[in-house]
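Rule-based calculations on the coordinates, nothing more; no lab input. Nothing here was measured: the structure is a model prediction, and the numbers come from that model. Cβ atoms are built from the backbone, for glycine too; each structure is taken alone.
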Structure I
Amino acid sequence: MNDRIRWDCRRGMLELDIVLARFLEGEFARLTPRETEAFKRLLAYPDHDLWGMIQDGETNEDADIQRVLQLLRS
């Protein structure tokens, strides 16, 4: 994992910080290259939108992003 991804996981919302830190420690290393790219795209979303996708179960049309969201929720 590169430092840029770790830095991008630092958010302005404590809940996101916790979820993303746990994800980096437990699941990130197992992502496929496509899922890694999807995760990077997820990190480009504003905090509120990203939290909505994770917490409220909002869906995304991108199948790779949807897979990463499922991992983040578990």
Structure II
Amino acid sequence: MFGKPVVFLNRPFSPEDTLRLLEELKITNFTFVPTAYRLIMGTVKNIGRYNLRVRKLSSAGEPLNPEVIR
């Protein structure tokens, strides 16, 4: 629609797979439910090891808690 590709990963959610996909495809705009953000924060020990290019994060469906926002 806006000349940008949309990526849809059609498999069960995995925090590590999600971060690897963001890194591999150089994704810059990411949206997911707050539960996924919390799972990433709670299970991935060193997010800094991924070379992420994400500039914008968004969520929908439920409020984000302060820990996720930070």
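Each of structures I, II was scored by distance in nm of label points 7 Å out along Cα→Cβ at positions 3 and 19; the highest score is held by II. For which of I, II does helix-only ellipticity at 222 nm (-39500 (n - 2.57) for each DSSP H run of 4 or more, over all residues; to 500), calculated from the coordinates, equal -9000? The structure behind it is II. When relative contact order in percent (Cα under 8 Å, 6 or more apart) is calculated for each of the structures I, II, which structure yields the highest value? Going through I, II one by one, relative contact order in percent (Cα under 8 Å, 6 or more apart) is largest in II. Have a look at I, II and say which one yields 34, 27, 24 for Cα extents along the principal axes in Å, as calculated. Clearly, the read-out refers to II.
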